[in-house]
Structure P
Amino acid sequence: MSHHVLILGGHGKVAQLLTPLLLRRSWNVTSVIRTQEQVPTVQKLADEVKGGQAGKLNVLVRSIEDVKNEADAKKVLDEAQGVDYVVWSAGAGGRGGPERTYAIDRDAAIHFIRASASTPSITRVLLVSYLASRRTKPSWWSDEEWKAAEDVNNNALPHYYKAKLAADEELYRVSKDKGDKFVGINLRPGTLTLDPPSKVELGKTKGSKGDVSRATVAHVADALLAADGVKNAWIDLLEGDEDIQGAVTRVVKEGVDAAEGENL
């Protein structure tokens, strides 16, 4: 079955790696980017996909920072026409201070989550977050691993943590409220690298620290979007020993959810 995926933050590194993977599935992609200057870079991604079975790539220049409410988000969704999957891979990237982080990583993300959930055609939203984004120590982490996560959240990235957590929790709640009609996939990688795709540790990782490449994140996101039977879940991701497709199949089949232990 073909799908139409809206990628928010389409000029970002993960999004640029994900776009050709989706096009190779014969899925259509609308990539939302911030400036006209970014258009050639994103349009070239379609050139990486050879053959007549490739999906169509559309580019939509809209500033996510200008999305101030759910209605603004709905306008972007409607402009893309016929979207059924949404990927949030956008973010302030630490630029512009705390106010911009909250405006994009929290507020705009939540507006798009709610607008997506209220759009009947949209059945899946995949949000790229990060491994330590949680309030409570999970039972499968040691005290030392939790202390390291808290150090990142409270000292290194306090505003990013609060912004991402708010969006993560909203996606989970909205998806739970909608039932099987709407699935929220929260993909939560460790420290991002520029390495090639690797094998993975997926679902509930043994610890809160570790690396994973952006290319691996893109491949896992692609596989999760295509997976039959995927449910509302937080899915943590690090480099590991399991091949990507096998890991995704296992996580979906077992209903693994790293949100376990959170008060959601």
Structure Q
Amino acid sequence: MQTVALPTGATVPALGQGTWRMGEDPRRFRAEAAALRLGLDLGMTLIDTAEMYGEGGAEQVVAEAIGGRRDEVFLVSKVYPHNATHKGAVAACERSLKRLRTDRLDLYLLHWRGGVPLAETLAAFEQLLAGGKIRHWGVSNFDVGDLEELTALAGGQAVATNQVLYNLSRRSVEWQLLPWSRARHLPLMAYSPVEQGRLLGQSALQAIAHRHRATPAQIALAWLLRQKDVVVIPKAGNSEHLRQNRAALDLVLTEADLAELDRAFPPPRGPRALEML
């Protein structure tokens, strides 16, 4: 399995598993948990979730999936901005741990920037680190200005990653955020890597997929996975979808493929506001 290094030197799988929209329908609970377990079998041992997803329901699905296998998993969850006070983030983390049926998170993220001062959230993360409740902390949906403010704080340079919207149709991060992060060895985590399926009907993507005997989704994932400092976290709600995601690691895009994708999905030609879903 291809890996990405965090600033601490710890490595994580480049291809993980997302859980957005899991845990919302009890009828799908078993299938969702089974798909996540298959992902573990295939080496996709990073699982990303959040207290927001299904209002804790996704964390419960994850708990079912990782039962008896906790030590195999790099487990990521996120705190709501309105819970990100010093006291609130500690309490939110404890609730997530309870739903996940574990004693620790490998990575805990601030889901997006809210009204709570970053210094207060950072103090909560440091308390959780000291207590062994989390191993690393990071952020999500932060642009360069937010990261500069964060890393100027005492302890702020310990940020382990920034999870952002990044896919072929959402390339604004390439103008400033990605170069800034690379200069500081801060990996990105790309969520919604196939734009919730909206990318898949695009003709260039379909043509390249046909040449590689692959699916359009696999081409979109391979385009991200070719970058050695980007973690990709697609969601798969069933086993077949999960196997297709895993197979994207074996695709090698040619220079001609990449040029064709650039024509179909042009890179940014100037600064843009950070996009979110």
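Here, each number is a calculation from the coordinates, and none is a lab measurement. Source: prediction; values computed, not measured. Cβ atoms are built from the backbone, for glycine too; each structure is taken alone.
Computing volume of the Cα convex hull per residue in Å³, for residues 168-223 alone for each of P, Q, which one ends up highest? When volume of the Cα convex hull per residue in Å³, for residues 168-223 alone is computed for each of P, Q, structure P gives the biggest number. Among candidates P, Q, the computation of distance in nm of label points 7 Å out along Cα→Cβ at positions 16 and 144 that gave 2.5 used structure Q.
Given that Cα Rg over 2.2 N^0.38 Å, for residues 40-151 alone, derived from a single structure, equals 1.03, which label among P, Q identifies that structure?
Going label by label, the one that fits is Q.
When distance in nm of label points 7 Å out along Cα→Cβ at positions 160 and 192 is computed across structures P, Q, the figure 0.9 traces back to P.
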